[in-house]
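Once you scroll down, you'll see the structures, which are given as structure tokens.
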Structure 1
Amino acid sequence: MNKDGLYKAVERTYLKKKEEIERKIEEFHLIGAEGTNEDIFLELVFCILAAGTSANLALKVSNILRKDNFIFYANLKEIIKKLKTCYRFYNIRGRYIFQTREYIRSVHKFNFKKIFEINYTSDDRRSFFSDNKNIIGVGMKAASHFLRNVGFMEYAILDKHIISIMKEFNLIHYDSLILSKNNYIKCELILGLFAKELNMPLGKLDLILWYMKTGEIIK
């Protein structure tokens with residue numbers, strides 16, 4: 001299949017799911033513009049949990065952690081214990097979440113909006129999360145996912161579904177779904193050019209492609 005086929009498929013899908021897609025994008029923008037720092041942190045928690053699991057499970061577990069503001073005050077042992085009741089990778093992801101929370105709280109006063117303000121370019125903003133040794137468990141994909149979910153629409157979440165579509169329609173020819181940082185950027189640039197041809201933000205295109213592959217719009 002070629003790019004023209006993908007263009008038509010994206011157009012059909014968007015027309016079919018336009019209201020739901022636009023509503024989801026508005027939710028992303030509202031979290032970034034009007035949400036609290038706690039709201040934004042919960043999106044990062046969701047993305048940490050989503051790596052290697054389903055988005056549905058990550059959403060369910062992040063909602064459990066959100067209840068009674070548990071995730072903002074629990075210690076490491078408490079977080080791991082809670083995750084053990086509902087999530088497979090409770091030890092490692094519990095440490096990721098706890099360490100990230102403590103780092104952002106102690107060094108950045110838990111002020112995500114200030115972090116975004118300081119790291120104002122797209123590359124710097126993502127690198128703060130993906131390359132920061134104090135934020136573990138967040139690579140290029142998770143950082144892109146997080147930033148898209150708080151309203152920055154210039155990123156692609158290149159998971160197995162998106163890469164599969166790009167290969168299917170001959171946009172890329174990578175054999176592996178595990179992308180290096182350089183290859184991630186190359187794939188994102190290719191998808192970004194395609195999004196530009198469609199006159200839509202990359203983050204919106206990503207949502208459409210994900211729906212085409214999964215039949216769901218989660219976040």
Structure 2
Amino acid sequence: MSNKDIPYIISPEIIDIPEFKPKIKLAIMASGKGTNFEAIIKSTIYKLAAEIQCLIVNKEECGAINIAKKYNIKYEVINHKDYGSREEFDIAIIGILKKYNVDFIVMAGWMRIVTPTLIQSFKKRIINIHPSLLPSFKGTNAIEQAIESKVKITGCTAHIVEEQVDSGEILIQGVLPIKESDTSASLLCKIQDIEHKILYKAIAIAAKNYLNLP
């Protein structure tokens with residue numbers, strides 16, 4: 001059975017995506033392979049009226065860089081180890097965001113906790129994707145937490161980033177069953193497939209809300 005055959009529910013099920021004029025300007029922050037990053041790129045071609053201004057990564061070996069090169073998107077490497085505090089690191093990130101005139105930030109596999117300095121600079125304009133049905137299983141190892149707790153369903157949540165980790169306004173969720181045969185790896189694969197389906201919709205919801213569009 002392929003991931004396309006896995007039963008899932010998305011709520012809210014958005015059909016009409018607003019036609020943002022001018023297009024919203026995005027920065028993507030990633031620490032991993034960049035599969036959600038690529039899904040967002042593809043959504044801007046056919047579905048989402050947005051332009052990706054830049055990719056920000058926190059390590060040279062981040063796989064998302066290869067995707068940025070593939071689609072000719074500018075990227076910035078900013079190593080958190082070069083800064084004395086999380087706040088100093090976030091101030092440097094803010095400088096990059098201003099450089100690219102960014103409207104909204106999408107944390108697509110960004111493995112760093114951001115500080116109030118960044119959150120307040122882009123209030124209600126930072127979106128994160130988390131591999132659980134928040135408010136359940138916050139923080140790291142969310143998939144393992146779900147399996148160990150023997151819950152029967154799980155999924156992913158796109159939400160606004162606030163100062164408390166994984167506690168911001170929920171924008172959209174995807175739900176799927178956990179099978180007895182599921183492992184952390186198999187469940188991760190299924191959840192990521194749904195993340196690719198909902199993240200561009202979360203961006204649209206966040207932008208619509210922030211811009212007070214009907």
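Can you spot which of 1, 2 the value 3.0 was calculated from, given it is distance in nm of label points 7 Å out along Cα→Cβ at positions 47 and 199?
Numbers: 1: 3.0; 2: 1.2.
Traced to structure 1.
Ranked by FRET efficiency 1/(1 + (r/R0)^6) of positions 87 and 111 (r between Cβ atoms, R0 = 25 Å, to 0.05), structures 1, 2 are led by 2, which has the greatest value.
Ranked by mean count of other Cβ atoms within 10 Å over residues 63-70, structures 1, 2 are led by 2, which has the greatest value.
Who wins on percent of Cα pairs over 30 Å apart among 1, 2, i.e. which is largest?
Working: 1: 23; 2: 19.
The maximum falls on structure 1.
helix-only ellipticity at 222 nm (-39500 (n - 2.57) for each DSSP H run of 4 or more, over all residues; to 500) computed as -11000: which structure among 1, 2? Corresponding structure: 2.
All of the numbers you see were taken from the coordinates with simple rules; none came from a lab. Worth saying up front: this structure is predicted, and the values here are computed from it rather than measured. Cβ atoms are built from the backbone, for glycine too; each structure is taken alone.
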